Structure 1
Amino acid sequence: MSDQINASSRKIRMGMVGGGPGSFIGEVHRMAARLDNQIELVCGSFSSDFEKSKQTGSDLFLDPARVYEDYNQMMEKEAALPIGERMDFVAIVTPNHLHLPPAEAALRAGFHVMSDKPATLNLDEAKKLQDIVDETGLLYGLTHTYLGYPMVKQARAMVKDGKLGEIRKILVEYPQGWLSQDVDNKQAEWRMDPAKSGVAGAMGDIGTHAHNLAEYISGDIMVDVCADLNIYVKGRLLDDDGSVLFRMQNGASGTLTASQICAGEENALKIKIYGEKGGLEWHQMEPFNLYYKPHGAAMQTYTAGLDKSNLSAEAYSACRLPSGHPEGYLEAFANLYTGFAEAIRAFEGDYMGHGLIGIEEGVRGMAFVEALVKSTNSNEKWIKIEN
């Protein structure tokens, strides 16, 4: 149903589900989508409260006729518009329990889908969504933001090119401190509600980022976990802290920690990956540097920027500014959206080439979370991740 023939000569048209008043991530998606001038927001159902949805549409200068009461009405009305007017894809920026329903509605109506992570509320829903994506043959992208950073792409290219040799050890951590005490706000409320967030709290929210980053850079898949999830703030129903031992398919081992009770921390995602020939280290809060530590030689620093001799082709394509002009979170997020726009134009679904992941990785992410919960509640040392 997408206008593939004319997509090369115009902006890609986006609709949005969620992202109304009080939504942090909704505005992040909108800023990222418009940064490279490839995508325009044309319609939306921004809230379950239609008055709030209309206000958001007004704030965004949308045609009032294309601000809808709910996502089902949006799919129906947009599909009825002429090919030259209707949206091309839907961005889903709701809490986790509302990821599957609009994604299914959009795909069955003929629209591509770009969803905030995780893919769904649980593994069963993720598998159902995978079947729908396969059935419709349409594009599905998942916004694991950190894959959009140039130095993450550089690290992946260096591992793939054999700079580290056989990968042996992966250390990845994501400490935050915003939930170190009881917090009364909308974001904390739904993230600690099993009906809205799923079976895990911190691990489902940020542990999945650490898991995804480890798989993406290493080019390998996590297969076994031994987990310890904890609740430190009284009254919470989901974990706010956790530690994991893991094994990768090709033999590497590692540790993964994710915690939202590390008082004083912000978004301190870090990864270290070691092979027989050397190691790599990347910090999300200093994202423009990648540290390469070859065995028996001095450490080298790779820097993001428009220097072809310094970077892989994929990392270079993700940069906008010369070295010394730091690019950060929004630019990384924008790389995901620009890659998705390119995929829509080509309709090839080559997500990994643009730093995007799709439904297969989404299923693995949900399988990872459920394996952690199972491991925490089991006397068995190792639990296999069952995709």
Structure 2
Amino acid sequence: MSATAEHNTTAQSGRIIISVDAMGGDAGPAAVVAGIARSAQKNPDIGFILHGPEDMLRAQVARKRGLEDRVTYCDAPDVVTMQDKPSHVMRHGKGTSMWSALESVREGHATVAVSCGNTGALMALSTIRLRRLPGIIRPAIAILWPSRNPQGFNVMLDVGADVRADAQDLLQYALMGASYARNGLDLPRPRIGLLNVGTEEHKGRPELREGFELIGGFADRASFDFVGFVEGGDIPGDVCDVIVTDGFTGNVALKTGEGTASLIGDLLREAFRYTPLSRLASLLALTSLRRLRKRIDPRRVNGGVFLGLNGTVVKSHGSADATGVSAAVKLAFQLAQSGFSEKLAARVASAAALAQDTPNGPKDGDTDGPKQTDA
């Protein structure tokens, strides 16, 4: 970051600074700037570092009243495209807006990074630049899923960081997901479910059955409740608060859910346009329909959180508009405000200590060892 940028960031020292990759999304920097402008209007405690071609970004910001004094620029001429392979970006991505956005978090100029860019490249660069927390084998991407629970959402992870997950990975996902639920949803003792093809203990692949034993063994001392295996229908349900799965299954479920929400919206519009009477009914139900649309709109829960790194990264959907970007920034701000990164690191360290105390996993009735209830 330039000396001028560092000075401007210091001038915003009373605010939480969000580092934003302005160039990665399908809609370009206009949608990103419009999204951060919405966030700035709603919350005076947020400041931004925008990464991308500075002249282009200044022109975009100048169109938004009151935004200029909330933004610092970091000139990054190159862009990671959706077609770029992660391996290529890892070798040649140093001048990109994505790399630059992560560097601001790494150097302590910002608390959280937000990007709409290439997921694989973002995870690869995040892992290289921010590094994994000690003891973490595979980072995970966690998302919020609309649910019947009182908090309105469930946490699901992994949804695409890595298609593989063995039993130890699933245990780490459970611990990280529990920490996210505590800090993101204010649940002191979240309920964890392990996604499977059935709820019976004998079902599923060997790594799932082994993961079942590991997660269940850690539950009491890691301050969460393990409800056992759950099925796909429980993802939006009220059986648990956190759904743990591998990245392949989680990503398929996520894309299926987004497609289903879009289909429901299209079918409702089609049904209410069918006859003059149905159009009248749509007017009478307008308030309820708006409430439903807001409830299931994927843009309003936009933002997957990369867990298991020395720093927080929020991955916005690549096709996000201003509403979606604003939602991702809101999530980033909430996590920064709660000190989530530090609490997650403490949780992982505590879990590593527990595992060291009991190398084969804790046994029923085993109560020795450290506890961490505020992470």
Structure 3
Amino acid sequence: MTDRVNTGVVALIGLSLAALAGSAPAQEGGFEMPPARVEVASAEQRDMAPSVDVSGTVVSLNDSRVASEVEGVLTWLAEVGEHVEEGDTIARIDPRLLRIELTRAEANVARLESDFRYRQKQLERTEDLAARNSASRTLLDEAIAQRDQAQYALRDARASLDRAKADLERSNIRARFAGHVTERLASVGEFVSIGEDVVRLVDTHRVEIALPASISLSRFIKPGLKVPVRGSGVVREHPVRTVVPVGDAVSRMVEVRLSADDSGWLVGTPVQVSLPSDATKSTVAVPRDALVERSGLNYVYKVRDDNTAEQITVDINAIVGLWVGIADGIEAGDLVIVRGAERLAPGQAVEVIDRVSVR
């Protein structure tokens, strides 16, 4: 009796499994995998060139050690890390002695203005007497000379007054450009002389990427050419501003500068820049996100007309920015998978959920 029950249970389980197997779509070796949800982009015919990676550095166009233009005791300094605009005060020098010099200069100008007015009137009286033959020519020449000397002395005094005003104004050391204070080179309470550095100010808005390049590459690098820059896990494109037309006789290198104003790069960041190493050629290109690397080989998954994924082994002939040039296997207009290809199996059904546009 027990054997009959066990036999019936086994048979029932077998029928249930058979029913399940019949209700699910079959594939070779078992159940058919459900369609994978993927995002795709179109392969394009693009002008590209082989490239070589070169190390560069983000540099500021204005990196200044700001010095004092007057001497005196420092009474205040901006804090390290503080952002300042052009014209903002970044340090102050005790202005008391400078105010005294200004007062003396103003008094000297007032005295010489009075003397000049007196000499001018003396000359006018002497000229009147000379016109009536009541004064000699010598006396007239002496009056003219005294008037001129008073005039020149007044000019000199006014220049000294302007200098005193400027010195007082320069007791407030101001930023000549917008940026960040990165270092205090003096301390409050110190006596500083003319020309002594007090702070380091770095322009964090106007930045460039500086890199050395082989002279042999310079013929492929032209102003305006956009090249990919990688650093800190970020990839951006920046245009070439200039190739300095003077090479180093020892290293055989030239300096290349890329424009990068307000790009978000920190000054001093090391970056890798891809520079063209040969002439530009037309090739079929796919977005970099379409590449899948397995066991040292590069693959691209193309979407067939029947919405299945075809795995294609590709050879890379150029990488420019977000695009990769493919030697063969892909044609312009083919849909390649850029999201969701990591776990795909060749021939697996796919469901396209989005079409990505790559610039």
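Where does the value 4.6 come from, among 1, 2, 3, when distance in nm of label points 7 Å out along Cα→Cβ at positions 58 and 138 is the thing being computed?
Values: 1: 3.1; 2: 4.6; 3: 8.2.
This value belongs to structure 2.
If Cα extents along the principal axes in Å, for residues 274-321 alone is computed to be 39, 26, 15, which of 1, 2, 3 is the source?
Derived from 3, not from the others.
Taking P(r) over Cα pairs in 5 Å bins from 0, in percent, for residues 154-289 alone from the coordinates of each of 1, 2, 3, which one would give 2, 10, 20, 21, 16, 13, 9, 5, 2, 0?
Working: 1: 2, 10, 20, 21, 16, 13, 9, 5, 2, 0; 2: 2, 10, 18, 19, 15, 9, 7, 7, 7, 5, 3, 1, 0; 3: 2, 7, 12, 13, 12, 11, 9, 8, 7, 6, 5, 3, 2, 1, 0, 0.
Corresponding structure: 1.
Among 1, 2, 3, considering only mean count of other Cβ atoms within 10 Å over residues 170-177, which has the greatest calculated value?
On the way: 1: 21.1; 2: 27.5; 3: 17.6.
Largest one: structure 2.
Tell me which structure, out of 1, 2, 3, gives 39.2 once mean projected area of the Cα convex hull in nm² is calculated.
Working: 1: 19.1; 2: 20.3; 3: 39.2.
Comparing all candidates, it corresponds to 3.
No value in this document is a laboratory result; all are computed from the given coordinates. These numbers were taken from a predicted model, which means no experiment stands behind them. Cβ atoms are built from the backbone, for glycine too; each structure is taken alone.
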